[in-house]
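What follows is a group of structures, each given as structure tokens.
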Structure P
Amino acid sequence: MPAGSLNQGWIYTDRAGSAAAGQTISAFYAARYRHSDQQVWQARLEAGEIHRNGQQLRADGSLAPGDRLAWHRPPWHEPPVPDQWQVVHDDGDILVIDKPSGLPVLPAGGFLEHTVLRLIERRHRDAAATATTGVPRPVHRLGRFTSGLLVLARQPATRAWLSALLRESTAAPESGCRKLYRALTQAGPLPIAVGERLEIHTPIGRWPHPLLGQVWAAASAADSAAAPLPAWSELHLLQVRPQAHLVEVAIRSGRPHQIRIHAASVGTPLLGDPLYLPGGEARPQALPGLGGYQLHAHRLVLPRPEGTWLELEAPLPPALELAPAAGG
């Protein structure tokens, strides 16, 4: 695990729309990036961190439609993350790793260099310079605290094909794509017994959130304001424990935080999940990047373009293995 360290900073770019006409720059940023209030953005303006249309600013001002803004964020300290993983599959194009819990996939939430994307880029940069295959890049996301199978690909065409397959297999279940996860959920009531399965079709949409502006949560097909997306999960109850349920979850869609939202929507959020409440709503003072739950991408079946199949498995963390039966 690398020690926490300063990164090189980043430039966040935005463009003012017609609705921003006449709005101050600090107010625009406070609404756009809710982790900082308007006074903080005014201080960043005075420090020269913000540019408008290529010109460095030192004071607040009003926006015009089409203004191009750039926040030159200074280097910041990134917390340490686990940076080692096992390679599950590598055929020269498709790379599949067993991602550890705690490692973000893409830059977000205060992480830039301590991500799978940046670590992979650094490790494969020299090899890519002497080969035609390119650097592996993630095809899909796993939450920072979700462990298990993460698919990357070197060729852009492969990435695009696999990304669509993993995201939209709900619309085409005959594609054969199958994603299986293991998790612990709260020991709440479920309408199924051990060994039975429950299909969950709760749509997932964006809802207002005081810290982020919007957050993904459970919706209904009638919630047009939330712009709901169809989602499909199947929850298989494997074991009932004193403080938790051990479940396997198959998903055909790849919506943000889908398993966390779907488990919560049927009354049993993931054990230790700080964000999602029973019913699938988001807790106002929590963020999606907070950990505390155990969720593992365990098995993956993918069709290859040439017609063969790729079947992969990542070993289970001990807490997600079936516990011995009492007296066994």
Structure Q
Amino acid sequence: MAGLPTTDCLVVAVTTPVGIDYRPDGDLLLERCKNLLAAGCDGVTLFGTTGEGMEFAVEDRQAALETVISDGLDPGRIFVSVGALAIPDIVRLSCHALDQNVAGVLLMPPCVYRSGITDDGAFRFYAAVIDQASRTEMRLYLYHFPEICGVPLTPTVVRRLDERYPGTIAGVKDSGGELAFTEDLLRRFSHLSIFTGTEIHLPQVLASGARGTICGLGNVMPRLMRGLFDARTPFERQRFVPLIDTGDRILSRCPFIASLKALIAEATGNNTWRRVLPPMTELPPAEEQRMIADFRHWEAGLPRHWRSLYRVEDEPDPKVSAGRSS
């Protein structure tokens, strides 16, 4: 498949493997992205919040993107988060990503001077990036995540940007966690692609016209997430919510990114995955062991075709085995 689907789109906000020099491991990132696509994901987002993107140097992010594309990942299935502190760095990251023909770029409001940023300030910030990049092919996804950056992306700002830059503003990624806000975006901006970052809201927002999700949980449960998207009705999709929520609660007992990386490291046998960038820290061993044991127990309770990390490909189907023994 070339590019991303316009509906029922499952995109994973990929966590980034980090070398001992605190730089992205492009080869390992490529391998992980390929595995996620093979598990049913439609696309990936690189260097977002889950990917620790703003902690990496501009040049390292550009080099890693070039690595995954040069080794065969379809750029039309890649979003790139271009958040940085300096506007020139954001512009450089954006133009480089556009040169690689990615599906779009994501950008949240600035995360400095939080208490003093008005709607006018947020608008000026985005306008400065768009004007300085000066790329007619830019497809910019506005990124609402006030818990991280401290600045909400209000419908007023979305409307002003959409009117000033029609066609450039492609959509919104809403990671605010408030269903009412997402539904409001869907009502106000039905012509834009709205992605939720809150997985348990998917049955409702897909029924209301959302394009899909850009989510962190897809790192460790892509097959279960794919099952939700493949369900035929909102009612059938809703039955996935308690399963996803239970897995999420296990992960969220500890810092989320470190938990994701610990699970991937344990499942793949590659300890490189455990490394997180300062100021974050790896999980304490006892907490990590409990979290992994609980996650494994949770996943073992899923139907085999929905398991992602601890799949045993030659494991006999229990129904078949029961039939043979009888």
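Thinking of P, Q, which structure, once mean projected area of the Cα convex hull in nm² is computed, gives back 20.0? Label of the source structure: P. Tell me which of P, Q gives -13500 when you compute helix-only ellipticity at 222 nm (-39500 (n - 2.57) for each DSSP H run of 4 or more, over all residues; to 500). This value belongs to structure Q. Here Cα Rg over 2.2 N^0.38 Å, for residues 77-204 alone has been calculated and equals 1.24, so which of P, Q was it run on? Label of the originating structure: P.
In terms of distance in nm of label points 7 Å out along Cα→Cβ at positions 85 and 253, which of structures P, Q is highest?
By distance in nm of label points 7 Å out along Cα→Cβ at positions 85 and 253, the leading structure of P, Q is Q.
Since every read-out is calculated from the coordinates, none of them should be taken as a lab result. Since the structure is predicted, the reported quantities are computational estimates derived from the model, not experimental observations. Cβ atoms are built from the backbone, for glycine too; each structure is taken alone.
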